[in-house]
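Next up: the structures, one after another.
No lab work stands behind these numbers, since they all come straight from the coordinates. This is a predicted model, so every value here is computed, not measured. Cβ atoms are built from the backbone, for glycine too; each structure is taken alone.
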Structure 1
Amino acid sequence: MADRQESLDEQARLEENQVAFDAYGVKAALRTNRPELVERLRALLPPGWRPCPTSDVDKRFDLIADETGTCKVVADERGLNRGLELELALMVLESQLRLYLGTKAPDTIFVHAGVVEHRGVAIVLPGKSFAGKTTLVAALVDAGATYYSDEFAVIDEEGLVHPYAKALSVRDGGGEDQTNHSLDSLGWAAGSQPLPMGMIAVTSYRPGAEWRPRRLSAGEGAMALLANAVPAQLRPAQVMRVISRAAGNALVIESARGEADAVAPLLLAAAQQTA
């Protein structure tokens, strides 16, 4: 009886300390049993989120802290991870939320990629973690581009790229730990309008590499996007249709790269020719 009451009390605390939101057509909620953690949850919400009624959400993610100071992450009452320090638990929760958003967004395709705008077109840098997307995105912005994302290219049914302007995630010392830098702290303004895809640059960092881009076909560009599309296995027909439309008129290039600061101006000059 006591266990049942304790469970009911915890559910009540979760209901009291939650943020329900709608982003990219996905309705979900982040909840916690500790009111002092609600603002930490808000910091994990996707760019452009809007509040929605709690009765409308389809998925609930819970961050539950215990008396010992460790946390567990729960999705719809299914335990994902437990015994985590708070910062690690927040990272796990954010990762699960992004995966869910990228998988379930009904009208857009999420592709792991860095994105900037230059002269009215999107430069898209597809690639998984550790490909150097964030470093190159930062160098492109410093060279005059406008920030769109260091995480996702969000592509709609017309093939246009929408911003996913989250805080910049910089890995500490090249390891797995990362620090988020707000756009305000960087002095950046994010783009807000959907853009045609002007360039797909298939590149990753390799120490000492010389920038020697070779041109690829639109089909090869689409395959590079497909390899990094979050819902590729769940919605293959929709994904292929959308990315083929997006890549159809884009300049597609491929090369290993050395330091991002040296490559960024060259990428912007090439993209300018497509604008």
Structure 2
Amino acid sequence: MPHLIDAGRRHFTDQKFVRNLDGTQHYNRLFVRCSAKDITFKKVNFKWSIFDACYFRNCVFDSCNFEGCRFVNSNFRGSAFEGCIFDYTNFEKTHVDPDLLNTGCPSVENLKLAFVRSLRMNFQALGDAAAVNRAIALELEATEIHLKKSWKSPESYYRKKYKGWKRWLAGGQWFSFKVMSWVWGNGESPWKLLLTTIVFMGLMVIIHLFKTDVTTFAGLWETIGYVPQIFLGVENSPYGYGGGYLATILIIRLILFGFFMSILIKRANRR
């Protein structure tokens, strides 16, 4: 017996849709440079199809099935997707409305994560910074839910896939993800990073108060003004802090500064 057989994929090149479609079957197709304008596609099955260099202008896709589809170098500007299925769908350099992030996400978290990640990379390739930011927010949300379910959910999918040490590893990944979310929003929130810095300096204030035994309000204000100098390394610490404590502050300062530069670089790269 042969190891490979013909998949039966039909090819349509330089074709144009000229009327509305309702309930038709177009699964496992290759559409190359096909087009449509002001056409409504209702309950059309496009499963496992490829759209390459296609142009669909002001079209409506109502309850269509795009499972396993690929959209490559295509243009869907002005087109709306309502109640469509996008499981295992991939987008590459394709113009679609960013609202698809809010209307087309699969219900299963791991599929939602893959869908949003594909759109994020697609928008990034197109240089749409605003859409990239929206996609990243949804991607982080889906990632957190997926990691949490990986070790905690009783759903059969997760309990079959994550067993034994894999479940504990997923729990560790979820905990690390949550910590990084609190510290700097997993690379997306300079405000959380600023809050983390303020909290750390607050701990330094408390340590300084215990070390110097400050009991007056004036001494407290002096400490609040003094601690940032220690944190930034512009004060030689006349109170005699140990080398280990100062080294710890230096390491944390470098880490926080590295996080800050990472946020700036990522934001600049999206432009």
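So helix-only ellipticity at 222 nm (-39500 (n - 2.57) for each DSSP H run of 4 or more, over all residues; to 500), computed for just one structure, reads -17000; which one of 1, 2 is that? The structure behind it is 2. When Cα extents along the principal axes in Å is calculated, the result is 82, 43, 33; to which of the structures 1, 2 does this value belong? Matching structure: 2.
Sorting 1, 2 by relative contact order in percent (Cα under 8 Å, 6 or more apart) from high to low puts 1 first, with the largest value. Computing volume of the Cα convex hull per residue in Å³, for residues 169-232 alone gives 181 for which of 1, 2? The value was obtained from structure 1.
One of 1, 2 was used to compute Cα Rg over 2.2 N^0.38 Å, for residues 81-136 alone, and the answer was 1.00. Which one was it?
Label of the originating structure: 2.
Given a value of 2.2 for distance in nm of label points 7 Å out along Cα→Cβ at positions 57 and 89, point me to the structure among 1, 2 it was derived from. The value was obtained from structure 2. Largest in FRET efficiency 1/(1 + (r/R0)^6) of positions 153 and 249 (r between Cβ atoms, R0 = 30 Å, to 0.05) among the labelled structures 1, 2 is structure 1.
A value of 20.6 for mean count of other Cβ atoms within 10 Å over residues 49-56, calculated from one of 1, 2, originates in structure 2.
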